[in-house]
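As structure tokens, here come the structures.
Read-outs: derived from the displayed coordinates by stated rules, not from any lab. None of these values were measured; they are calculated from a predicted model. Cβ atoms are built from the backbone, for glycine too; each structure is taken alone.
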Structure P
Amino acid sequence: MAIPLNIRLNRKNQQNVTLLEHAVDMLQELAVWLPDYDFLLVADGAFASLAGRLPPRVTLVSRLRADAALYELPPPQKPGQRGRPRQKGARLPKPSELAKGIPPLEWKLAQTIERGKIRERLVYARQAIWARVSKKPLLFIISRDPEGKEADDFFFSTDVTASPVLSVSDFADRWSVEDTFRNVKQYLGAEQPQSWKGIAPERAGAFPYLVYGAVWLARIERKGENTAVIQRKWYQEKDCVSFLDALADARQQLWHERIISMSSSHCDQTIIQKLLVNALVWAA
């Protein structure tokens, strides 16, 4: 589950403000809001260059380009050696080429948790320098399908002490962000407002995400008591709550007292309750 905490409007042709700069500003704000927490940032490959611009207390796990220019760690400076210490060592093959030459014994068979499912993966990790992105060492990770049906995935973590297997699982957790985008657009109409002037686009863009977070938090606080959960005959094994369920539950709580107070004392409250839970909350 992804609950929106911060959102920025990226205006086209806005000078000196890029997506990366928006991301850095948002991370810095979050660090100020929660000074006692460390953060794990999971981002797609478009934000990989944040590795060299992270605020304190933030670790980044991101996708690595298959043709990234990686280097060995710099060799230690010899006693009495003059000059500035080297920042990188010898050039490594491209990740896609490096993966082909890794001996079988250097792969670790492990179980990752990706999108709620356990997967068998072969994982390889080593430290390397991605000079174009960061001067500090990164943990370079390859995730491989043991059956060879899927292409290799390449990741990195700015924490060189991190668990490679856990980092692969962490990156897969990013899918909850995509699920949030879908729910906000499909159920809250995030793309419907036609506003383009002044601060209206910023307000119209942010408001659905505010509602999305409020709906989930209300559902979590109720702890599942007397909540509406849709059940379908073709989905009998459903064991978790969707956003549509949480939205229906919010409608039920908002409408219950109003409908009951408007109904006649002679009305059968059981019928009203069944109508509310089984029909109205799903039809809005």
Structure Q
Amino acid sequence: MNLAQVEAFLILADELHFGRTAERLALPQPRVSRLIAALEREVGGALFERTSRRVRLTPLGTRLHAGWQPAFTQIRTALDDARAAAGQPAGVLRIGFTNTTGGDALTSLIHAFQARYPDCRVILRETRMDDVYAGLRRDDIDVLVSWLAVDEPDLTTGPAIDRRARALAVARGHPLADRGSVSAEELADHDMVWIPSLPKAFFDTLVPPYTPSGRPTRRTCITHGLHETFALVASGRVVHPTVTPLPLAQRSDIALVRINDLPDLLVGLIWCTAHENARIRAIAEVAATHFTCAVSETVP
């Protein structure tokens, strides 16, 4: 026995007509007949008297209807309440961010979200870049504010909330330090880092493995994070494609030189597809409406 049989029985008891019951259930009439027949076998007796002119409940059917109708109404009410609750972004929204994706845009997003949904409380959690998506997959956070360079089949990328211009971090005494800009083609002429802990899709976007003409770049120096990377940059051993502004690179021993032919990097929302809920959909909607003009006008 299943809810489809229960619902078919109760609607047929109300309509006393197989055709109208089928219409209300949006099912073929033979399917309704099979549901009722299966239920009668389960119960062990006839629930309806059927003639060519009418359908009516048997005494057994009347008894079953009296017992089931209140219970089924409670089930439907509880289901409707659950659906309504799932559609309302109340409760707690957990937002993760990294040490490179926090800032004004995230603050503006939170203010806009809380103004529209005051019953939803926002919790912020910093996420480590060396395992940036783990919190999403463990359901420790609902949504991650990070770089929209993602190639993960279980993750959904949402709207952008910020964009960052591309720049090359070099030592203050480096030959490129006094240049107004550099070309992405020049990346092949200098040693750069490889950070294995970063997601491959993001790292390949940040530090391209090839120049626009197809020359391989020299990602030869393995590091374990940005602090170590920028220490190597400051020493003159490597150059590092990055973004601007970036507080970690605001140092007196490092110069940021604009890369004039790489597209801006976008910061936006990422979430685990299987964990999507009303709160995630709500903040994605806020992000899409609140930041559309600011982001789209400047992205190449």
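Observations, loosely collected:
- Structures P, Q, by distance in nm of label points 7 Å out along Cα→Cβ at positions 9 and 129: label with the highest value: Q
- Structure with the greatest value (metric FRET efficiency 1/(1 + (r/R0)^6) of positions 41 and 185 (r between Cβ atoms, R0 = 25 Å, to 0.05), set P, Q): P
- Comparison of P, Q - label where relative contact order in percent (Cα under 8 Å, 6 or more apart) is highest: Q
- Taking FRET efficiency 1/(1 + (r/R0)^6) of positions 57 and 161 (r between Cβ atoms, R0 = 30 Å, to 0.05) as the criterion, the top-ranked structure out of P, Q is P, with the highest value.
- Test item: Cα Rg over 2.2 N^0.38 Å calculated as 1.57, pick one of P, Q: Q
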